[in-house]
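What follows is calculated from the coordinates using simple rules that are stated; it is not laboratory data. None of the values given here were measured: they were computed from a predicted structure. Cβ atoms are built from the backbone, for glycine too; each structure is taken alone.
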Structure I
């Protein structure tokens, strides 16, 4: 029983990181599994997430510190010990509120719970204590690789692509932006409350906030780090968590046809489906959503119930490939937020940068084209098809678009500018909406096409 009690936030963080780097699983699913397995209380759960995400955002920097301290090559260090040292170094160099002695002691305890030999417990203790003594020197020296190149906490293959596509300065800026703590962005449910009134509710609760820079319903909480469910208005359905880029993507289906039928073909957790429902009431729209995965479908339904809108979506628990077999009237607009590599959101999901491989881009491209081809059969004449990803890679964006349009001469690309607010016009590239990661917006791509 005592050994189970010792499985604290730090142990779970180390175990989660070991599993992530072993099998490239998404970090969120690993954390959810671990939290349930060990029944971590709220404060321990929050610390676990902070440690895991902090190590992932600063992986190369922490490894460089370890290289400067250890005579043993990183590849030869036991994986559990490697991650225990990374978690310990992250606490010592980034979390000033945690006493140094406590950070060292807890990581040694993790090694005991993990069944590590005594000599490895001593190795962890020695490295962490040495880092405290040399902290000032290490903090500066670890900013550079052995080659003298700056540490940017991204795999080289990905950075090299961004240098080729965007230039050295922009690639460096993207990596820097991705390594900062992401800022929470909400979309106001304007059918329940205005954005100004929602901001007043937040301010009355002492939550600093300001309007979004681009989307009209966006509210930014630059300092908030608590639970989403603890934000005032959560139970009342006043808001949904959604980045500004994703909020703007939904508007690309406009102008909406009164009484029209619209489809979210890759609904996921339902952010864009629920945004479409806000337009549905004023335009008498019918909204359909397709989502085959049970967990995401459950979250979609929970979000629908929480926002409690007058109209509800027609939800289809199946793939788009099976959905087209149904005898349904054509749609006036279809939104495809396609499965993708996610390289535009590695700031919010830092595991992506370490999990992805170059060959994944080709695999995603085939899936994306397949989904678009099926979507084309569902669209009414003069209908609008919006294709979106949270990727920065041309294989998943411009190349997919070019291939699809070459195969489907009845479709043509339209300029996104008309459907977007003026503040977002600076993100238009060749008629497509393509912001790159910054403090205020995620990396994204969206193209608006229309059938003849």
Structure II
């Protein structure tokens, strides 16, 4: 069946509870697939670290409802157990008017029961009011039970159980307060897995706690996957062959036959500074025939030889700005590649790396690649939310006039705007698109907006065909 792990709000311990469940299942050597609601990169890193499988994001705004359903169905076919970690509170989504893109929305799409996590650290009988309110707020949802987190004492637990008993809502887990198992965080969420040397110890601790804190007799059958879901198929790319209908553009000329079996190498920046990638995006490039070559702007002296494209994802370049600035040879290699016309996709942290400088939270400036004539400065203000974006000009990813949905999540701003912006954008609730955003230089598409290519197979196809065309030019060793 699988479960949606939901919280009554942010910060109640959803991720800790989810990791504990996953750790126990893996400790028992059971196959398990995890999912994360919303545009999140860091929580999926922890899931993957535990399960050994790429965690899949489920976001009906960035993709579509049909894509969410098919992705879940596809990735649960070969595993025994599955769970979906929610986002924020159960009903919190893109707008206050409804629950679009919330955990509740995704649970309904997938027909999943909800396991509600309640932070009990500052309440007792009120926990029953919270549970009752959440269960009755949307009668379309099915509740499997609740997990009581941060319970203080045996007496505290007695009070909670007495209050909850009339609701006939199973208590499937009880976790006491464990301040020593907190996962450290920073300005954009949890600290990524690559920066936590004691993570193995933490996961082992969560597995041991999970064995004794969950009611496995009732919980395990709820996590069991169904052999198939009664979900109607749609025409999104999960059911399409690699040969796709391409947009008419200057990049398309003479490439239709080559897209069938491309032989392009794409360099993907992947280290502690750049780690924000959707697994689906990378896999789609590989399904189309691209060979992904992972490299480190922190440690490697230059781009890998023979590559015909460059993908600079998001991450924390501001945290590692000193090391990035010290690696001048890597910066020079990237700069020369872009100036030579190498198709390049840079989003958020990748965009910051291509600026003239990054100014960190302490106000110190660090020299970056310098392709973009602007400075990325860290601020206290968080820019967050879905973005509807219309392309204003052709780029290696989009044709002018095409529309897509993306997501912004950053605490930096640029000192100057592009004279020829990539996008005209607006928020989820906005009827007008008033903000100009993004940079187009040479064959570079750089933007703060993160894209999930789930419902837009034309994006990776277009990017790859640009790389193939560039492969006919002379730049380094050809594959």
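A compact table of results
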read-out	value
Distance in nm of label points 7 Å out along Cα→Cβ at positions 27 and 395 - highest-scoring structure of I, II	II
Which of I, II yields -8500 [helix-only ellipticity at 222 nm (-39500 (n - 2.57) for each DSSP H run of 4 or more, over all residues; to 500), calculated]	II
Distance in nm of label points 7 Å out along Cα→Cβ at positions 19 and 379 - highest-scoring structure of I, II	I
Origin of the value 13.9, where mean projected area of the Cα convex hull in nm², for residues 131-290 alone was derived from one of I, II	I
